[in-house]
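Q: Presented below are the structures under discussion, each in the form of structure tokens.
Values in this text are rule-based calculations from the coordinates and carry no lab data. Small disclaimer: the values here were computed from a predicted structure and weren't measured. Cβ atoms are built from the backbone, for glycine too; each structure is taken alone.
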Structure P
Amino acid sequence: MSAVNDTKLKSVIFLLTGLPSHGDAHLWISVPFCFMYVISIIGNSVIVFIVKTDPSLHEPMYIFLSMLAVTDLGILITTIPTILGIYLFNSREISLDACLAQLFFIHLLHCIESSLLLLMAFDRFIVIYNPLRYPSILTLPRIAKMGLLAVLRAMVIILPLPFLLKRFQYCRANVLSYSYCMHREVMNMACSDITVNIIYRLFTQLLTMGLDSLLIFLSYVMILKTVLSIGSHEECLRALNTCVSHLCALLLFYTPEISLTVVHSFEKGFYPLLQIVLGYISLLLPPLMNPIVYSVKSKHLRVRIIRVFMR
């Protein structure tokens, strides 16, 4: 019986889902995806390269931005094989082990990105609340420790997910709703009792995005309180302007995630196409737009990027 169960477990294959269309249209659908991937990879790679090679950008804000760019690159690399595989080669099958590995890295990188957005909110609070002590508070060693702590926290929280899914038997029509593997989708394909996974999934969401979003909100409450105490209207606007890029990054990350959560909560009342599109937006929009937003808003960074391309 054990041998039979092992054989069933090893032969589990999931079918990924793309945008509903005829086979001939898949090649045309792949064009915007390829374009988004190329622009996103180039943009984030340029950010990392410039921050690493330019000593004048070795400041907390730009270091956190480079960490965010590395995380976005990881998400792009993790999802390229399955998303482009569907539209370019009509390759929909993925094994259980490959699916578990992909969902682990997607959830891990999302958790790290949420932590980095929290650290960037803390960075904006310090620079507005106590600008004179800003360089002494956020030193390079301290920033490195904060980044390492974000990675370790994500590892501890996300690592049990693939092991919890590995123990299940999958005997249904294993057709996933997305072009990549997510914990919720794979969990619902199991024939076993998934109560533990549901509880742990809720725990991870509360401990990562829930806690991070609460702390970010409190940080901006403190930022607004500090800014409103500034007498000069011009200085007040200048202080708020330093937060615009970070606020855009928050909207790009949290808005699709919250929308997707709402769609999942009322799944029966929504079209499957909306769910698929929101899934793509939540995964691919932040890596695409974050470099553009920060390059537009930061004149210092924009000048460095122009110099690199002029060379």
Structure Q
Amino acid sequence: MAKELTLNYGRKIPQIGLGTSRIPKDILEDTVCLAIQKGYRHFDTAFAYQNEVEIGKALKRTFEDGAVKREDVFITSKLSGYYQAEEDVYSACTESLRRLQLDYVDLFLIHSPLSLKNPGYFVTKRVDTGYFARDLKSTWRSMEELVFSGKAKSIGLSNFNSQQIDYICDGARIKPVINQVELNVRFPQHQLQRFCGERDILLTAYAPMGSPGHPSLQNTVEEKVPLLQDPIISKLAERYRKNTGQILLKSLVDRDIVVIPMSTNPDRLTANLQVYDFEFSEEDLKSIAGLDDGIRRFGRVKSKDHPDYPFNLPF
């Protein structure tokens, strides 16, 4: 079972969750059920992943067979860029809840500051509706209403930079609890973590193992081996009698970062939770720190013309 971290209003979040964005739909329901059997209590999804239905079926199965109760699991979903208009947020969250077969989500994030035009219906695949400059404070006001109405226990952000975070926080009735961002040993986001920590905002790391093979990755580092095969990480794995994925996750959980690795392999699902039983030496921490190359691999370069593109700032 994963350690829990405390959000800024006192609610607990399991530090290790299952990321679901790339799990094939035909095995997702069974994978979620298996993960629950193995001790996972945190599941990360999004409207944009188009997999909330399958996750909802898995949760319904496990609730009905008594494996867990609703209050035992922490479910994160996200607001699509299509529905960030103030008047669309409530219905978008309601649609996600319908697909998940839940009365509430534990955490609802604005998936990205990159707003799109609402196509007038709930999309089943990405459509090009064009970028839209939006006052994200108005979006946040509607996010706060989700908490007041009980549809979300907590709310947060994803892929927001420091200026955008402060803009949201200024005058907010409810502060964000999380900013979910690309984060791993090659892109450790220390500046952003310090910035968010000063505002009692936790970070969630997507791509904590580098997300090898992800179709959205920029081809900027072809000369580097995947993180899971990095020789420094491999040596540490041998030293601590762990696999390389556990070394990568350990480097983040020790920083009080939430991690959402993706796996469908039963052994890896088990292993990814087993990172609390060893400690790095100071020398090894220096070796890990040396892997920082400062390269953002999920830069969304196709979105650079959007007025709210977040990655022109260092953090």
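Q: Given a value of -25500 for helix-only ellipticity at 222 nm (-39500 (n - 2.57) for each DSSP H run of 4 or more, over all residues; to 500), calculated from one of P, Q, which structure does it belong to?
A: Structure P accounts for this read-out.
Q: I would also like to ask the following. Between structures P, Q, where is distance in nm of label points 7 Å out along Cα→Cβ at positions 92 and 300 highest?
A: P
Q: So P(r) over Cα pairs in 5 Å bins from 0, in percent, for residues 60-99 alone, computed for just one structure, reads 5, 20, 22, 17, 12, 12, 9, 3; which one of P, Q is that?
A: Matching structure: Q.
Q: To test your reading of the models, identify which of P, Q gives 26 for relative contact order in percent (Cα under 8 Å, 6 or more apart) when calculated.
A: Going through each structure in turn, the value belongs to P.
Q: With mean count of other Cβ atoms within 10 Å over residues 140-147 computed per structure, which member of P, Q shows the largest figure? Could the numbers behind the result be given before it?
A: On the way: P: 13.8; Q: 20.5.
Once mean count of other Cβ atoms within 10 Å over residues 140-147 is worked out for each structure, Q has the highest.
Q: Now for a different question. Of the structures labelled P, Q, which one yields 23 when percent of Cα pairs over 37 Å apart is computed from its coordinates?
A: P
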